[in-house]
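Some structures to go through are shown next.
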Structure 1
Amino acid sequence: MREDSFFHTTRGRIAEALLRKPGLTATELSAGLGLTPNAVRQHLARLGRDGLVTEAAERRGRTKPSLAYSLTRDGEQLFPQRYNTLLNTVLREIKNDDGPGRVTELFRKIGRRTARKHADRFDGKDARGRVEALAGLLREQGVVADFQASPDGSFVLREHNCPFRDTVATNSEICGMVHALMEEVLPGKPEHTTSIARGDALCEFRLPARN
């Protein structure tokens, strides 16, 4: 989500207009914003370069096709999302009813299920291949992940962000999901040395040297 000041700019107003009514042309946007169509197109071009707006040619009536603009998924993410609040609420209710152990097992079960779903990525691979495949799988899930091999054959895997950053601070049980995944697909149990849930800048896992 962008800072509130963005929504007071012309590009922010254009984004809000497209959220309310996708598929507007530059001329239609200009009428609502009090700008010329050319001025609106300049802002749309900037939003397009930032990956926030997409365009498509549409024929309306008998006129020649016009470019209609809509927000991309990233563009929609400019606006406040309540997913973390909802997730926190759901987890709090589960803890109240069944205790924190139920939440831990829930996320560990998700991790084990993910491992089974992608088992073919790891089958027949040595330790390095498995760590590399895991880093790739995490990146597909929106995690900026990389790894480093040590001379003794061990590895360090790093997650530089957490999709649940706003939730793990009060619900560290979520980390059980990646813990269970690693335990299923890696040859040895990883050591979680730094943790975003504990306030560290990144999550770091030390993986023992084994084939």
Structure 2
Amino acid sequence: MSTTPLFATQVYRSSLRMRGLRALNAQLLREIRQLRVDDKAGRQWSARHYPGGFTSYGSASRLHRLSPTFAALERHLIPHLRAFCRALEFDLDGRELSMTDCWANIMPRGVVHGLHLHPHSSISGTYYVQVPKGASGLKFEDPRLARMMAAPPRRAHCRQANRSWVTFGAQSGHVVLFESWLCHEVPSYAAPGERVSVSFNYSWF
């Protein structure tokens, strides 16, 4: 008798591992904080959709085309994107995924980013610029959850592969990549300090 795991959901995690990472993070942090000051439309959008926090998603969502610093981040993410695509065994037929969206997020304590996915994209991800101790990680939902109509509950300490929810801790200098259809959220946290990240989407053309 044997069991066969099927339809795996893969999530990629890695540190950026580059020379000058500290300087890149410092510059990203300066630009993101300045963007919060300058981006009135972003603050208004955040007040309605991201209460207590700031995101440029609704106002400046292509920062890799507006800032050399974010363009540099895009270049450093390319090897990680390619590694994830190899793990997924994507057949891109001689083409590559391109970054279509790139936006900044500032999440103070007590702020929550509710469950969502990224429609019309192939791969999505987050790069952590600043993560205070005790800040929330990225919480993923089993995509089959809505279909488990009569499934018994899982054991309290079941293997990660069998859990309905899995949280990956956030760490400055690290990137997380996942397929854009995978639902995820960021719970609120009580620690002091701001959790600052850059989120992005890649699409296949």
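Computed from the coordinates by the stated procedures, all read-outs in this text should not be read as laboratory data. Given the structure is predicted, the values throughout are model-derived calculations rather than measurements. Cβ atoms are built from the backbone, for glycine too; each structure is taken alone.
With FRET efficiency 1/(1 + (r/R0)^6) of positions 35 and 107 (r between Cβ atoms, R0 = 25 Å, to 0.05) as the yardstick, tell me which of 1, 2 scores highest. Sorting by FRET efficiency 1/(1 + (r/R0)^6) of positions 35 and 107 (r between Cβ atoms, R0 = 25 Å, to 0.05) in descending order puts 2 first. A value of 62, 21, 11 for Cα extents along the principal axes in Å, for residues 51-98 alone, calculated from one of 1, 2, originates in structure 1.
Match the computed value 0.98 of Rg/Rh (Cα atoms, Kirkwood Rh) to one of the structures 1, 2, and report its label. Structure of origin is 2. Could you figure out which one of 1, 2 the value -8000 for helix-only ellipticity at 222 nm (-39500 (n - 2.57) for each DSSP H run of 4 or more, over all residues; to 500) was computed from? Value -8000 for helix-only ellipticity at 222 nm (-39500 (n - 2.57) for each DSSP H run of 4 or more, over all residues; to 500) corresponds to 2 out of 1, 2. Looking at mean count of other Cβ atoms within 10 Å over residues 11-18 for structures 1, 2, the greatest value goes to 1. Which structure, out of 1, 2, was percent of Cα pairs over 15 Å apart, for residues 91-170 alone derived from, given a value of 68? That value comes from structure 1.
Relative contact order in percent (Cα under 8 Å, 6 or more apart) was computed and gave 16; which structure, 1, 2, did it come from? Walk me through the intermediate numbers first.
On the way: 1: 16; 2: 32.
Structure of origin is 1.
1, 2: which one has distance in nm of label points 7 Å out along Cα→Cβ at positions 27 and 131, as calculated, at 2.3? The structure behind it is 2.
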